[in-house]
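**Student:** Structures are listed in the sections that come next.
Every number here is computed from the coordinates shown, using simple stated rules; none is lab data. Quick caveat, the model's predicted, so the values are computed rather than measured.
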Structure I
Amino acid sequence: MQTEFAISTQGPGLYEFTLDLRHWLNSVDRDGVLTLFVRHTSCSLLIQENADPEVQTDLSAFFDRLVPPSDHPAMAYLRHTYEGPDDMPAHIKAALMPVSLSIPVASGRPVLGTWQGVYLFEHRTAPHLRKVAAHFA
């Protein structure tokens, strides 16, 4: 069973789509594995805490400090800059974080911890429509 999730982003940050996954898996009443794969090179997928929004804010701030925009003096060595100062740093962040996830499913429900949610982590500043391929087997 396969589908694709379209996630609209409005700039950098974490966009939770756990409920979309749960709704899609509602029709399944069996065990298996859900595999997710983001079809872009400048965003990532994460399983992260969904109870306190400060976790997402802090994660975004950490990665922005770790990999600043290409117009920052510390990033002067970058060559791929013609798509804007956020582009190459977005590729670097996506290289550091997962672009695919495997989630166990029991009786049609993703086996996530109490405070875990599934997120697309957008690394670009402009709005995008991101696509996440999903496969359940």
Structure II
Amino acid sequence: MDMDTTPPSHALVEAGWQKVRADGRVRPKLLEAAYAEPRLRQLFPWTGMGELHFSRCTEQRWTWDIPYIQPAAEGEYWVSGPLRSESVGPAATPEQAVTMVVERLPPGCGPAFVGTPEELAIHDAASLSVSPEPQDTGHSTI
């Protein structure tokens, strides 16, 4: 029997990348650089105003906890975020912009979660509350 080890979000994330490529809002070289980075390729991409955003979940209102890349003059880029009021800085190349985002990924940022940000928060909280019980070593601490 063949065991499918593909994460459940993989097909949804891949469809998201195809949609972003097809909509033409983001510079193709930036899309190529972001898709070539495995840590970004596993996240759900979305666009707005020519910006390339990355979400830790597959459904709207996507997460806003990852920096995003904006187009700048003369083929350069500007990395901002994760919030609109936060700025990371300029990047001369798509690869440099991608590196700036990857360096600022949240801890444990893995494959996109299938669902909404609210469902992701519930999942993350449940994952954190499951902690291993202390093991009895048979030694007295008295």
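**Student:** From I, II, which structure was helix-only ellipticity at 222 nm (-39500 (n - 2.57) for each DSSP H run of 4 or more, over all residues; to 500) = -10000 calculated on?
**Tutor:** Source structure: II.
**Student:** When Cα Rg over 2.2 N^0.38 Å, for residues 14-85 alone is calculated for each of the structures I, II, which structure yields the highest value?
**Tutor:** Comparing I, II, the top value of Cα Rg over 2.2 N^0.38 Å, for residues 14-85 alone belongs to I.
**Student:** When you work out relative contact order in percent (Cα under 8 Å, 6 or more apart) for each of the structures I, II, which one comes out largest?
**Tutor:** I
**Student:** Where does the value 70, 44, 25 come from, among I, II, when Cα extents along the principal axes in Å is the thing being computed?
**Tutor:** Of the structures listed, the value fits II.
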